[in-house]
Structure 1
Amino acid sequence: MVTAASTAGEDRARAVAAAVADPEMPMLTIADLGVLRDVRVEPDGAVVVTITPTYSGCPAMATIRADIEYDLRADGFVAVRVDTVLSPPWSSDWITPDGRRKLREHGYSPPGPAQARTGGPIPLTLTSLPRAVRCPYCGSAATELVSPFSATACKALYRCRDCLEPFDHVKEI
């Protein structure tokens, strides 16, 4: 039975979980990234949060899980469980418009549209796919790839040929 109290508790739990920052890009919340999939309160009062990693080996997931549990308990929720789901796989298309704005404001180039996924097998490419990347500082399209990996595997390092600033580009997945 859904009551006003259970709905309010679920809304509160969702707001707390949604506000958890990504440890690698702390200007973004897990809701901004699209990592937060679901929050529900079980009949016994336990909060169940469902998340999807940006990629299966993402080292930030342990920290995100711990931060969700800590923040919910600090807000008065006693029983907390965080479930990870891998299907459907996360897509950079799930980053919210607000998340994309925050990336640009903090000097990151947000991802473009992800390639459409089709049922297996996944084609193997041994070279980087070309990307149309704009400089988050001056907006120029005259950018060049410096390294396909940056501080984290989900970002690539670029440089603007016009303003000469280096910047990270969040990869399309």
Structure 2
Amino acid sequence: MPMLILCILSYATFKRAPAYEWFVEGGKEGIDIAISILPYLLGMFVSISILRESGALDAFIQLFVPVLAFFGVPAEIVPLAIVRPISGTASLAMMTEITKVYGPDSFIGRLVATMQGSTDTTLYILTVYFGAVQIKKMKYAMKVGLMADFVSVIVSIIIVKLLFM
């Protein structure tokens, strides 16, 4: 990283570009973007808190327990699969908690680690990045992103079962 910064500064000096002024201008734009996405982030965090504290997440998980048991998939992974598209930090906390309980070398530990690495924070990305550039029509991006997350969860289960069972 220091070499990259050195190369950029050397190139800017060689071209006699106002690198410092551009840096300051970029910093100002960054602050403006951070302020503009704050309402979107606040709304997302409030929604996540309501979902967890109301018990709706637990009730939703209970609907899938019989289907998951039929396929030999532990129900403990469902909260991670639901929360991962919403929040990377919350899903990391869930993964850490599951790993502490079951161990990193258990089937569940390996499965949640694989899911964490193969899925993305789709709703967070849509909220923050689309909100930052004022894109209002995001239904197709949301459908594709959530479908990719769903496929990633299914493929994670299959891969971990093939490799570690």
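What follows draws every value from the coordinates through simple rules; no lab data is involved. Given the structure is predicted, the values throughout are model-derived calculations rather than measurements. Cβ atoms are built from the backbone, for glycine too; each structure is taken alone.
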- If we compute volume of the Cα convex hull per residue in Å³, for residues 52-147 alone for structures 1, 2, which one ends up with the highest value? 1
- Item | Among 1, 2, structure where relative contact order in percent (Cα under 8 Å, 6 or more apart) as derived comes to 17 | 1
- For which of 1, 2 does helix-only ellipticity at 222 nm (-39500 (n - 2.57) for each DSSP H run of 4 or more, over all residues; to 500), calculated from the coordinates, equal -25500? 2
- Rg and Dmax of the Cα atoms in Å from the coordinates reads 20.8, 67; which among 1, 2: 2
- Query: A value of 12.0 was derived for mean count of other Cβ atoms within 10 Å over residues 60-67; which structure in 1, 2 was it taken from?
  - Reply: 2
